[in-house]
Structure P
Amino acid sequence: MTELHAVDSVEIRILVDNATDGLSTVPPHAQTEFAGLARRGGLALAGENLCHASHGFSCLVTATRGTAKRTVLFDAGPDEESFRRNVARLDADMGAVDAVVLSHGHWDHAGGLLAALELIRKRNGGADVPLHAHDGMFVARGLETPRVFLRFGEVPSPDSLERHGARRDATETRHTLLDGTFELSGEIPRNTPFERGFPGHQRQAADGSWEPDPLLLDERALWLRVAGKGLVVFTACSHAGVVNVLQHARALHPDVPIHAVIGGFHLAGGTESIIEPTVNAMRQLDLRVVAPGHCTGWRAMGALAQALGPAVDPIAVGKRYIF
């Protein structure tokens, strides 16, 4: 495996998130959607010029090392309409995308994937797009609730992805991407006693029956190393547990501090019971930036803010971070 190289800087643009927030003050490393609108030319602050918040997650990550820039699209949100609208409103350069990473096999991260591939290929001259997607993502899934079974929308099939120009890498073990600029985890070890996965989550077996699938072993995290700061970790949903994700990144790079963690921490609904131990464990990791969003939930957001203070800088659609 190629060594993970330190990059000079990284820019993260939130293309899809559950929340919109152009008003809250932000630290120097962040920019709100409203400020970005002004930066792109002072268009009117009006609905037609703004993104849509939607239940899902997607971000565009551009790393700079010397004169080279490498860009990864991490997830694609829940649907094509939201993805296309937000890319257009943010004037995001999809032609610069060098690779796409799908974090796990859920509709709210994969629903906009075919649209993303179309936009990338429209702007890159029609070239195929490297797509990193675990084989375990392509199964039907759902959630058993006290009242009803909710079947999830399915991830686009490997055949449909190929027809849309994806060149899929199904490697399941940890490996670097784009000449050592990014690193994609393999299966995330489940070591914490309180992070037990997604309660009620099920998958469809080959015989058509449904079986428990709380661990979602296809889920992976992405990170890169910023010189002078440390690791910036992307965890789209943290079904493996955000503490497990961070401890895994630290174990693989014991001499590199974790500067930031960005994404969904899945501490809402059936996992609200582990908010307290999660926050206590994250307090021990000495994180400089904690940017929760998507499935984290407002109770966990409040607990994190109370415990970690100014380190907490929640994501919102259209927001931009630079480290």
Structure Q
Amino acid sequence: MGQMPETTIIPLGTASAIPTRERHPSATALLRKGRVLLFDCGEGTQLRFLQAGLKITRIDAVFITHLHGDHYFGLPGLVSTLSMINRADPLTIVGPAGIAEAIATMPGINLDRSTLPVEFIELHETVDRQVVYETDEVFVEARPIEHRTFAAGYRFVERSKPGHLDVERARELGVTDYEDYRALKSGRSIQVDGQTVTPHMVVGPDRPGRSFAYITDTRPCENGRILARSADLVYHEATFTDEHADNAVRTGHSTAREAAEVALHAEAKRLLIGHFSARHADPSLLFEEATDVFKNTEVAEELKRYSL
């Protein structure tokens, strides 16, 4: 069997405001090297984790798009469970201003007495771009998008990796020591027999990291296109078909065709559509409208794993 991909996207809930028998409230997991970043946390997310074969103890950060219940009502329960099992690893929670108070004042949650260290990062409408999470290998940025209330979209990015070392060329220049190879790969020049060997002489261009954009709930907007720009995979809400375009405008959502237009204009590589209205029990028409504009579109299937 082939090796599992390093980064995997797992839709846990693809419903809009009203869940159905087949669709659950919004939540999407990003699994990388055994750790999880969670985008939205609708009601029932803990159960969906179990059904997906994931562990909530592996969550490093939660990114909430906005404070409508179908996107964060599962968060108090998640925090409560992590507190009850005495998790000591820190948890980052990102979301619109007010999310810290909403969780900290929830009856039954007492973060002051909990072993769970929680860092809240609150977003404000006046900040156009904010890096809200970062490690040596990845970062996540947030940007405001256009909904009935303040909402944010997110973009996950793997940092670029050094290019490949041309060992044969390095040996021709007299480089044979392993530590010198490491120095060149890390961007440092070395001296060999009185000659300077620079990285650009033997190391190829940086290899860009993969990227994932999570954009819901929103009207098509410029920040959505920026978040999706050249992304390897975009999850964009597609609540309605063209027939209900007026509803999309009135409620601050997008149609499947509009989601595809965002992906097309952003020159994204792949598009996953989700956040479907309960009126669309069969997503085939949504799929048809999206692929009419952007061919590399898939309907997000809950619990299916999509490699990045």
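Each value in this text was obtained by applying a stated rule to the coordinates, not by laboratory testing. Computed from a prediction, not measured in an experiment: that's the story for all the values here. Cβ atoms are built from the backbone, for glycine too; each structure is taken alone.
What to note about this one:
- Answer label among P, Q for the case where distance in nm of label points 7 Å out along Cα→Cβ at positions 27 and 259, calculated from the coordinates, equals 2.0: Q
- Between structures P, Q, the greatest calculated value of relative contact order in percent (Cα under 8 Å, 6 or more apart) is seen in P.
- With distance in nm of label points 7 Å out along Cα→Cβ at positions 107 and 131 derived as 1.8, matching label from P, Q: P
- For the set P, Q, ranking by mean count of other Cβ atoms within 10 Å over residues 211-218 places Q highest.
- Volume of the Cα convex hull per residue in Å³ derived as 171 - corresponding label from P, Q: Q
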